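Okay, got some structures for you below.
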Structure 1
Amino acid sequence: MECQDIYRAAEACICLSFYDDAAILYERYLKKCDERDPAAWHGLANALEELKKEAKYAYEKAYELYDESSWSSCLWKGWCAMKLGKYDEAVRLFEKSFQYNGKYPYTLQSLALALIKLGEKDKAKEVLDKFKQLNKEIKYEDRICEGYALLQSIEDCDEIAPIRKKAHALAKKCHNSVSNSFK
């Protein structure tokens, strides 16, 4: 499989909650393709954490590699900071992310969680109120459907056939947003 397909398959597995498969694919991507990709380290950390395995080293690596040049890099670096117990830093990064892009509700939800960790419950409530309002305005694709669509974007190959089979069973509700090419 090409590097971009390995990465997309790993991301799809995260969306589908196939964490064993995701961890294997992220590790493969990092070894074969780009060991300095912060998003791949972050994805690996998420998968390992869900599997109840040691994830701190992967969060540390992702945190080290993320820059602060976009809303998404600030958001995900902020989540790495959260996972590493750096709550003040997480607040700073989530606020910076929101300055870049004030239309992504998850940033506000993330900021509220960091504020709660710092004991700033009143400020967190204000942020959550903003989150609820913004979340009404913007609709997001279901994570399972997102993962299913990512798998569809990868050429057929034996390596991901078992993942596709598992995904098909989960993705019946996605028929409106994704074609039925996994039949």
Structure 2
Amino acid sequence: MALKSVLLDELRDMYSAENQLVKALPKLAKGSKNPKLKAIFTAHVVETKGQVERLKKVFVELGEKPTGQHCNGMEGVIEEGKDALEKDEKGSSFEAGLVGAALRTEHYEIAGYEACISMATALGMPKIVKLLASNLKEELAAAKKITAAGAPIMKLSAKEPEAPKQPKTGKEKYSAVKSKEDESKAAPELNA
């Protein structure tokens, strides 16, 4: 597969990821009780819509359609964010879970844009690099804002008492089984 084809796959992945986030970010904003986090999530929805528009411009430059690929990775990251919203945690511990989910999302996007920029640079596509660099800059800024807003939340969460252990839900039991499977498949020599 030629590099341009790989770039197109990556760009379609990013396009799908950003569109999924346009739907998911309002749920994080609604679920958060922290005014700073709520504001960051709400503002990032607007940025994300702008990123979708920039990606459309990239596809126009390439003479290609942006659709045709679903980003399974972002779907998984969003699912983890949904899990954070469904946790029984209260107060700052709940918000800490949202910070973690949001940062995983941002770093997934950052990695995707860095890969696309590297490919477009190698292919000598400066207009595309410029558009993608604008999206990357916003993602880096969003991650920085989330980290800054999360610092006091983490401090407050660290002071909260541990909740008594509750029985695991079916989803948590399934996740624990999958985690053990991941461990045994990844490094069987460590489990001997």
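To test your reading of the models, identify which of 1, 2 gives 19.0, 58 for Rg and Dmax of the Cα atoms in Å when calculated. Computed on structure 2.
1, 2: which one has relative contact order in percent (Cα under 8 Å, 6 or more apart), as calculated, at 19? Could you put the intermediate results ahead of the total?
On the way: 1: 19; 2: 25.
For relative contact order in percent (Cα under 8 Å, 6 or more apart), the value 19 is produced by structure 1.
Comparing distance in nm of label points 7 Å out along Cα→Cβ at positions 97 and 121 across structures 1, 2, the highest value is found for 2.
So distance in nm of label points 7 Å out along Cα→Cβ at positions 113 and 129, computed for just one structure, reads 1.6; which one of 1, 2 is that? Could the numbers behind the result be given before it?
Working: 1: 2.3; 2: 1.6.
Source structure for this number: 2.
For which of 1, 2 does helix-only ellipticity at 222 nm (-39500 (n - 2.57) for each DSSP H run of 4 or more, over all residues; to 500), calculated from the coordinates, equal -22000? Could you put the intermediate results ahead of the total?
Working: 1: -22000; 2: -28500.
Derived from 1, not from the others.
Just so you know, all these numbers are worked out from the coordinates, no wet-lab data involved. Note that the structure is predicted; figures quoted are calculated from it, not measured. Cβ atoms are built from the backbone, for glycine too; each structure is taken alone.
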